[in-house]
Structure 1
Amino acid sequence: MAQKSGKSKQLGIEAQKEKNFPEWYAQVITRSEMIDYYDISGCYILRPWSFAIWETIKEFFDREIKKLGVQNAYFPLFVSERALNKEKDHVEGFAPEVAWVTRSGTSNLSEPIAVRPTSETIMYPAYSKWIRSHRDLPLKLNQWTNVVRWEFKSPTPFLRSREFLWQEGHTAFATEQEAGEEVLQILELYRRVYEEVLAVPVVKGKKSEKEKFPGGYYTTTVEAFIPTSGRGIQAATSHCLGQNFAKMFDISFEGDKGEKSLVWQNSWGLTTRSIGIMVMTHADDKGLVLPPKVSPHQVVIVPIPNKDCDINKIGQTVKTLVSQLEKAGVRVHFDDRDQYNPGWKFNHWEVKGIPLRLNMGPKDIDNQTIEFVRRDTGAKEVVPLAQLVTKVEQYLENIQTSLFEKAKKVRDERMAIVTQWADFVPGLDKKSMVLTPWCDTTKCEDEVKEKTSPKKEEKKEEPKKKKEEDQGKSEATEHFESLTGAAKTLCKPLEQSQYPAINHDSKCFNCGQSAKTWVLWGRSY
């Protein structure tokens, strides 16, 4: 059982990733000090180690969207019932998850107010006031905030929580073409967050009509894959909302010739789910494995004193090395705590996933060397101090690249191409995603889901409150056990040229009608 208390001395990971994935995940995120549990099910404390990772993601993405002319703003947490109900398809898509405030103290509110599950209906009344002329366009706003989705599906940290952090961009344009261009620009930035920062391979694609954002025109997505469970997972989405919300909220502008037109709108979001995806992709039976670009400390230096050379003497040399690395832009930490021995520190930083550990003892000082230990492979090398900065930079770059290439190789090996129904379920059962030719109809998609669904179970009630020490294990286990075996479309990959061409002879793998596209299917989180 994973220890949740901050008083716990237990550091090592006991569960094995391949044998007990739920318990392994619960242990990794708690013992690495990423998460602590809260007394409301589905709500979690992001400890500094995980929040620092989120800050790095935020800094990268925030910098890039500002290059596109996006500005940050903040809108209220609450939305009126009247505003939320204004767009029928949208509210129906979120209705089961909306948390309502109905009382203030002992008094009932005259009108219930909802805690935002997303902010379209909060922001767009303001857009209606701010946009009057074509000169007011484009309007590009983003906010970094929290949202609440009070669902009854079994929660698990990062992947499915009732409150989570995200960014949500909301933009308005004069033309469909401008909106469409931005949808793909943002989607590419999401790919870069995952592949360049988190070292997680993703597939860029378009959602089916059934899976698109409620009330939207179309949805694009980046889809990741978790090999251990064999499941796809939606990593981030960029939506073209079309003019639907503009009609509902009267967001129109006067053109340069005096004509009135509705704006074209987009919305797009990336959440703290990204941290969970990274953990499940890279972490191993020893704990976290963090890509250097996102690790709070890229390098940790551990002194190894003996009776003839105390830590203070080693410390003088290490402080010089730390200064050299910091000047080179490396995030380095000197672990000079004297209450813990080197073995304890090795284990501590291994669980926390530090990419590169440097060990320095008395002999290293005499020889002007230092020992490098990689977290991802465990490989060791003794390096001359004169080469320290160059070698550290090379190691960090190599670790980042190696983690991505390893994950991509595994992902690619688990993406099966199937053209007949007979091979479809066997492909899924091999813990793979399955790529098929498809007719692109909701009827066919529903048929596949029904054919691959297990027997329906009674709807679970909200889980009862559990003791804190049991909560991590039980919530993670309940979440993973509640995942269905039904297949769903993950996306229609935007890059289809790498697959056999779809032509007039191509048939849908399920219904046999004319195929229009390749689509990626999977069991999904």
Structure 2
Amino acid sequence: MKVLLLEHPRGRSALHFNTIANTPLSSSLLSGYLASLLQSRGIDAELHDGTAGADDFSGAAEAVAGMQCDLLGVHLVYSWEHTPAVLEMLAEIADRANVPVIAYGFFPTFAAEYLMRTYPFMEAVIRGEPEMTFLGICSGEGRGGDLSSVKGLVWRRGSEFVVNPPRELISDLDSLPFPRRTLTGLARSGGTILGSRGCYGSCSFCPINDFYGATPLWRGRSPENIHAEVTTLLPALAGKYIYFVDANFFGPGEAGQERVEAIAACLEGEAGLSFGLECRVNDVRERSLRRLAQAGLRDVFLGIESGSQDCLDRMNKRTTVEQNIAAVALLRRHGIEPHVGFIMFEPDSTIADLRENISFLRSHGLLGRLTATVALIYHPGIALMGTGMYERLRTGNRLNALTEGPYHGSYTFRHEKVQACADIFGAVCRHLLKRMEKPDSPIYWQNLYAREAGHPASGAAEELNRWLVSLFEEVLQRLEKDSSLCNYGQQDRFIRESLSYIDRVLSPAGRTCR
């Protein structure tokens, strides 16, 4: 049997610039793990990474349809408004190559029944971890085309589809071979490593626990196994930098802290190594952080989420504002400036919550760079299937249907003034982000990240950063005073004036004047 595993083109969304909202970073290694496992069991499995094709769906369909295979496995990623085009591409491949299609990943895990009902070309959908289920399809469990005994599968039988029982999780992650990587993947994501799966938290906006089986469950690889993968991966990289894409790098409790220290001890022997990770604020502790910094820790994505305790409680973060403050301070004492996960607007936010959020960000120096500010100052909670937020909005009849299907639901904020603020900064920040994506722009984000000495963008970026923070303050003060900005006409005029200001600052004449 010849298996082809596909990472399809993603497509850039005009409305959503958050690159990890639709699927966690950890999912970037799903196909790699699957390819390695199948190959280790003697199955001919090829990995095709088409993500570099952006939104060239027709070109991808032609290329993949020409590849000979008996089974096509697709890491199906929800691609916002491009999702119908992705599925049309897969339908064309299935028709032209006459090959069964099996989807896996976060999107198909939660939208399995919708996908099977709506897209007849789809032979089956894997729910949760794909490795052992896909192996079951290719080996004894699915022999003779009978898929009824393959756990974790939703499959087609005639005109109906069957939902099989869930599959047990992989208990020993060290038993998996290291994921296969492509040159395209390395160029896109660099040296990414998954040191653990799952999370012990239960945040209302996160689908990770439900992907692995509904209950908070964290599983970690051994420090020795992680180190072995690091030494294998480093020669393939241009530099000695790796990023742990774990949803929660630290395991729970003292055992989690001790394991992290053991990982640090393993990595300390790699001269010149630097790395990044993602974690909860309550796991940032002096002893383990000191060891990690000594081993090369340079980047931390910190799940703060809010400066309002009421918002944190509604998100079920099980953390406090005081813990947020302590984590930021401790990281800075070790020379690490955190990248912050933050939800400025959640469905039930109040104006008082927004006030607490902006005050928190300002008072702790988290709005000093345009690349950070534009993301932090406007980030609404995104309601995806598999999250508590989605379910709460669904049962409260607050979700609005979208043309690309039910996986993602838009919603109206509970409070009119919060909706007005979100509408204004949605328009303003999207306009800025579009300008930041253009390579010839004075605020091109890659140049800003690079922080090149004397780069001509610095003046415009600094000016727009100051303006954006002051604009939020202005809007908030007006909304605290009255409801004038809730009026569509006044709101529209305010937005147009704000976008015009951005364009003036970025125009050649505007830069010359400064």
message: If semi-axes √(5λ) of the Cα gyration tensor in Å is calculated from each of 1, 2, which structure is the one that comes out at 43, 28, 25?
response: 1
- prompt: A value of 15.6 was computed for mean count of other Cβ atoms within 10 Å over residues 373-380; which of 1, 2 is the source structure?
  reply: 1
- request: For relative contact order in percent (Cα under 8 Å, 6 or more apart), the calculated result is 10, so let me know which of 1, 2 that is.
  value: 2
- request: Out of 1, 2, choose the structure whose coordinates give mean projected area of the Cα convex hull in nm², for residues 37-116 alone equal to 5.7 when calculated.
  value: 2
message: Suppose semi-axes √(5λ) of the Cα gyration tensor in Å, for residues 61-228 alone works out to 28, 23, 15; of 1, 2, which structure was it derived from?
response: 1
field: With volume of the Cα convex hull per residue in Å³, for residues 101-316 alone derived as 150, matching label from 1, 2
entry: 2
- prompt: Out of 1, 2, which one gives 4.1 for distance in nm of label points 7 Å out along Cα→Cβ at positions 69 and 349 as computed from the coordinates?
  reply: 2
message: If helix-only ellipticity at 222 nm (-39500 (n - 2.57) for each DSSP H run of 4 or more, over all residues; to 500) is calculated from each of 1, 2, which structure is the one that comes out at -13500?
response: 2
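Bear in mind these aren't lab numbers, they're just calculated from the coordinates by the rules spelled out. All values derive from a computational prediction rather than experimental measurement. Cβ atoms are built from the backbone, for glycine too; each structure is taken alone.
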